[in-house]
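Scrolling down, you'll hit the structures one after another.
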Structure P
């Protein structure tokens, strides 16, 4: 799955009502061939900026979660790969660039919705002029950036393997 295909699929998932966190994670999982519905479910409450609090955007947390899937550990016997931190910071940097014009990486900066206000939430989802269009674009852009990051890392791994031969 190319970064552009990831963009399109993430937008599709988001517009069909996956949370931003789930959409970015799900396409990342598909790209790496490790789809885990339990993990996708676990990311649901990161939509709306961590449980609708307006804090850090779910598209960012979804991408970081995917990177952790690849490079963190699942138990204490495993060794954590330092690439987790390096790639996470690269993704954060790219996400900051994507959200700079909105004032920050928080959902409250981007969507500007009080997720506890049912009228505001309904407007977000039904009004074609709402900031949802910004979120749709950002989910796609975050998925694309994640895809590029994964492909860059894969290319480095292949090159290192060839040089090691």
Structure Q
């Protein structure tokens, strides 16, 4: 392995740690802890939206770097479609690409649901309790889907690295 490849892999791993680690921390630590700190669903939702916006400042660049370094690492296989279809490495790479596309879609929907105007409606109490519950449920489901896809992508990366 060349020094260039080692640096690209390191950047890929650091970006994955930021993306997956941050997502897990928000979902597994902050969200449950918040339930014990505030009784108002509106306050909790506002706080989680603020945390999400703050996290996005490093998460989105990390995801972009992950995709870029992932493409760089896979270019040999991507340039030879026959290798993609005729090897286990290629098959795992196809699955990983599909999972990445699904992750991007789920994340885009997640971000789209909590637009600035929605946050303003929560703050100004323009949403009913029922609307807030539905919004919360959508955010939780999309957050869980994002985490599950991210962890599955990590598993695919481990399979690719192991040369399975």
Structure R
């Protein structure tokens, strides 16, 4: 949500985000989006060794991003500053067969380059994603993050999200 009185230069965007454009990704954005997705996956590994990244992560991420563009139930957003992609958000529509609301927009991947953080870009991307997911039929928005990623947990909590499911993992021995 924008806070017009808080920002003096541009009433719709916070300082430092004026030149950033958020849009649905195209095929031309796939490589850059994939690079940011891999950076996020590597960051996840810092929180838990069960997130060890595969050696061919770049190729997999490109396929994942490309496939996301082909699915009508998947949203892939990119944030760009000039020619540089500085953020990516991927979400998918999921059925909640036994619950009301019955459709969720589930954020699976969300990464903003460090130099573009703390400038409300993440909030702008989340708002855009929420609006797009609503158009796609989502009645609620959920997000997944590593449980030890306190920064991400605080980001979502500050925006009214709360934990609704926990996933536990352990190596099969």
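Quick note: the coordinates plus some simple rules give every number you see, no bench work behind them. What you are looking at is a predicted structure, and each value in this text was computed from that prediction instead of being measured.
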Kirkwood radius over Cα pairs in Å derived as 17.5 - corresponding label from P, Q, R: Q
Structure (P, Q, R) behind the derived value -28000 of helix-only ellipticity at 222 nm (-39500 (n - 2.57) for each DSSP H run of 4 or more, over all residues; to 500): Q
